[in-house]
1. Starting from the value 5.2: which structure in I, II was distance in nm of label points 7 Å out along Cα→Cβ at positions 30 and 566 calculated from?
2. Could you tell me which structure in I, II was used to calculate helix-only ellipticity at 222 nm (-39500 (n - 2.57) for each DSSP H run of 4 or more, over all residues; to 500) as -4500?
3. Once mean count of other Cβ atoms within 10 Å over residues 38-45 is calculated for every structure in I, II, which label goes with the largest value?
4. For which of the structures I, II does the calculation of FRET efficiency 1/(1 + (r/R0)^6) of positions 302 and 494 (r between Cβ atoms, R0 = 35 Å, to 0.05) return 0.95?
5. Give the label, chosen from I, II, of the structure having the highest value of distance in nm of label points 7 Å out along Cα→Cβ at positions 166 and 350.
6. If you rank structures I, II by distance in nm of label points 7 Å out along Cα→Cβ at positions 110 and 454, which sits at the top with the largest value?
Structure I
Amino acid sequence: MPKIVYVVHGQEFSFDRAPTGFQIAEKLGLKKTALAFKTPQGTFDLARIVEGTVVDILTPSDEEGLAILRHSTAHVLAQAIKELYPEAQIAIGPVIENGFYYDIAHKTPFMLADFGTIEAKMREIIKRALPFQRSVLDRSGAIAFFQKVGETFKVRLIEDLPQDAEITIYTQGTFTDLCRGPHVPNTRTIPVHFKLMKLAGAYWRGDATGPMLQRIYATAWATQEDLETYLTRLEEAERRDHRRLGKEMTLFHFQEEAAGAVFWHPKGWRLYRILQDFMRKRLEKNGYVEVCTPQLVDRSLWEASGHWEKFQENMFITETENKVLAVKPMNCPCHVQIFKNTLRSYKELPLRMAEFGSCHRNEPSGSLHGLMRIRAFTQDDAHIFCMPQQITSETKAFCALLENVYTALGFCNFSVKFSDRPAKRAGTDVLWDAAENALKQAATEAGLTFTLNPGEGAFYGPKLEFVLKDALNRDWQCGTLQVDFVMPERLGAEYVGTDGVRHHPVMLHRAILGSFERFVGILLEHYGGKLPLWLAPVQGVLATITEDAAAYAKEVSIYCEQAGLRVEMDLRSEKITYKIRQHSLAKVPIIIVLGKKEAEERKVTLRFLGKEEQQTCALEDAVMLLQECAKVP
């Protein structure tokens, strides 16, 4: 019998018959670290026979391997809950970024104090080395099994599956769960580098009319070092939380009377305007024209654009004089109205139309999160009306602008995702094919390397998503570029081409920051509040040591303001150490210390945030130094 040749991690191995994943892992010397195997057909448990001849063995060092490890740890959590609280019911427990969660139905609410007991039981289960055993059941058998053990949520999940769906369960010891898998070979394979993190309420299937469950969040890692690094990063993230910094720096606040909207304080609004002015100058330099469109728009326009059908649940709606109006959740339909207000020529294209558009979206109250998820926000929005043959050049120009902005703001690394057609969309497949092909070609010619993000495009077109990486190595999706062949046609936008015939323009929806509010939050957390001097709302505080220096402080203040520096005075009768501590907490970049000696010699003493050493120099030299440091990149 001829041997079967398998390509594993680029190497060739021969077997007399189709091997299991275990056997291939053993050939590679990965018997102790292997978790599962992957082929073009999917990802499978190591105990299963390998189908196909191209195989990868997954270990904890692989992203997919770590996800499997976390998934198996979630099953151990569920087993621990059932052993400690037999009356509890298990709902769903997916893997999420950095860990997993499990939703539990239990009459008595869990408390954080219970975590130690649950973790100890999990470690005990891990030591039992219980194998994860896969079984396939028919629909009626699966329903009967979970009804018998009282797991009603599993029954509901099965009932919602398609009639022809393969139903698999996994058992470890006395615990069985509904699961597609795959899983690690046995519980002993799971390292004990996990931690239960927090509790939250969660409606079953996200339906507010359904049962309320308790969600237990956990993190799990391949090594103790990875776990400790993650926990340290969380502590640092808490210190950098923009809501905390907003309070310390007196930038903004939130309150229930305007849920999802920001109360900007003077310093915060100054930061907002600095960022907006920075963007406005960049846009003007790159050939954009700025417009402003209405907040309330009649239902008929949203119906024509497709938003009423696809986006209505996220819109704030009001009625007046028997008319239904919506507060705009985005700017694009209004920009089309400006474009089509006059018949355009191909000579006017591309037309880059920008708006710092104030938008409102009816986000669920439970999803609101400081500046990061709000209902009232302002987009750095723009729409480029162009001909099909201009898509590539406009994509290149946009990518160059985006990179320039991100670099100036201190973000040197970003990745790109290509999001194609969603299930819920407008337009024909022919239009979508054209839009997706055009955007892929443009992205390639712009030199972008991108990963696919299937089904996540906008309802009117595919998009590129630009994902920033911050100082804590976290990802933030900010910029977007979307190719839209649908909306200009639906709304009747036309231009006269070189052939003298009317055509619908292509509409490129694009943003760089996303929204000013969210981006301010990202900036604050990225810098930990220690903003670059050019961005800081207050660049320096003139702090007097004695009352004798008050008159000199006022003179220095005028001199600094005339030089374009943003300074404030602190003339209070407090100790200078107290003033320094207070302004350092508020993240003021420079404290300009003024005492009797400085006043007599027309000097200032500069103290930079985060540095112990001070620098004393002539007033004129100090201002020149600060002007140089405060230049906009």
Structure II
Amino acid sequence: MILNRQIQSIFLFSLLIIFALNIPIIPQAAPIRVACVGTSITYGVGGSTGRSYPEQLGALFGSRYNVKNFGVSGSTILRKGDYPYWSQGTAFQDAKDFKPQILVLEFGTNDSKSQNWKYKSDFISDYMDMIKEFRRTNPRMQVFVCRCTPVFKSLAGITDSVVHDEVLPLIDSLSKLAGTSVIDYNTAFKGRSDLSADGVHPNDSGYGVMASVAKQAIDSSASGIIRYFSSSAASYEKGESVTLYWAATNGSQASINGTAVKEVDSMVVTPTGRTTYTLTTKGVVTDTMNLTVQYFAPGSIKAFKVDKPIVEIGTTDTCTFSWTAAKGSTVTLNGQTVELNGLKTVILTATTSYVLIAKGDVTDTSIVSVNFLESPFINRAFNRSVVVSSALKGFSAEAAIDGDTTTSWQSSSAASQWICIDMGKTYEINKVVINWGDPFATVYRLQALSEIRAIDNIYSKTNGVGGVDTIAGLASNGRYLRLLCQGKNDANYGYAIKEIEIYGKPAQINGVETSPAAPSGFKLESNYPNPFNPGTMIRYSIPKEGQVTVTIFDVLGREVSTLFNGKQNSGKHVIYFNASSISSGVYFCRVNYGAQSQVTKLVLLK
């Protein structure tokens, strides 16, 4: 009780200080995201305390900003450099996934080395491409390019003559061409060798100066720029309200739907219908951003869907309908009263439509149908199990088989990549449709794999042009379809597939559909692919249900990863091993099944 009173006293005292000093309490949906991308000077090499400039910048800004360090030591902006930032680990992708509202780019020092600077004609174009890549994730982000710190002492091929006389003029040109803001570290460090640890990297004091210069540049951004405009919810129902949050740069004149507001503030709104709010800011520049809030009145249907919209003629299958209606609604499904949020599972034998009606302040109707189609017209890939060689964050394998061409699977940039779809049982594959994204494969193969993973190469192409490839006239049995991509239209990216469709009828042997027989014994097969980068499939069979452990070891016998540990049913099993976080080399996979154990060798090449 005494401790609680002390906490209450401290809290009240803090409020008194805030009011007495007139310190504004700024409402904010989330901190403004700042990504610091660059070389070892960003990462923090040289300082003894380990406090990089991004860390100190975050401390200077406080809780209103979320500053993250995405520096990579030794990196170059030049793609042809000896250590291009584009392909060093996951830093580039992680920085894009962060979706910064403010981006600080610090490059040029390592680019100036002789082995890299021979490609100086690419410096501006490569820098522009990186800015373009980031702006794809957030077109509104404010970008700062940094003028390199001086080189006080030549180090590892880095000289001040190249940095000052050649790199800096290109950075100045770049900032004008790309329309970015500038952080001038060069001027701030001029004549200050005391701020350098080794002639190139700042020391602790130098990183502190960098943080102060960066903060001043960000704080001095042109008035009129909108940092963000968001809401506490994208929709609301009767009796609820929504809070709008926004922030603009210092000195901005802001208004929402014509009403003047502060440059950083929030507003609680309770519109009576779908409403669009327009934030307009004026200053050195003028900016506008729209935000739409959806209102679901009583009687509105928020969602209505079925898990299996297509069923094969001649079969019986269960279909589950699900729905959600707004609060205060009275809901019927095919004339029968149902709850607001519900599920209904039915067995259908013919094409059938279900009608959902909601009544309240408004009346809403939605119809969902289950269509029965002949075997050749059913996409066997839709919502099936799928594994891939690699996937970028936010672009999962499932996006290639979800029936939605607005989503896509995207691989890493390695030249050889694959996607493998398990159709659940063996089909006679007649047609495959590949809807490519950008980038796409110029060279690829299609393979049909049997239950025991026997491979049949059923199609190949060496002059792909993207778009939609429809490959008809195929005649191969397989449970799995694998697409191997081996050549691409853009060397800097991986592969993107919006959708893969597979068409065919259940395979028959002597008039009977094939079904997998129980394995006769325990067997660990060779992994595929092997060698691999970064992923491979571990394949094994067990004759009866039992305890299974799948473990990866290095050549010294040290455990690297346990992929599975538990009971499994009899049959053939596949486990995907992603080795992106470990180094190249020879590894071993051991599968323990009861008292039995088998081992296979894996070769990881990066």
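1. Details: I: 5.2; II: 3.1.
This value belongs to structure I.
2. Numbers: I: -10500; II: -4500.
Among I, II, the structure yielding -4500 for helix-only ellipticity at 222 nm (-39500 (n - 2.57) for each DSSP H run of 4 or more, over all residues; to 500) is II.
3. Answer by largest value of mean count of other Cβ atoms within 10 Å over residues 38-45: II.
4. Among I, II, the structure yielding 0.95 for FRET efficiency 1/(1 + (r/R0)^6) of positions 302 and 494 (r between Cβ atoms, R0 = 35 Å, to 0.05) is I.
5. Working: I: 4.7; II: 8.0.
Top value of distance in nm of label points 7 Å out along Cα→Cβ at positions 166 and 350 goes to structure II.
6. When distance in nm of label points 7 Å out along Cα→Cβ at positions 110 and 454 is computed for each of I, II, structure II gives the biggest number.
Computed from the coordinates by the stated procedures, all read-outs in this text should not be read as laboratory data. This structure is a prediction, so every number in the text was calculated from the model and none was measured. Cβ atoms are built from the backbone, for glycine too; each structure is taken alone.
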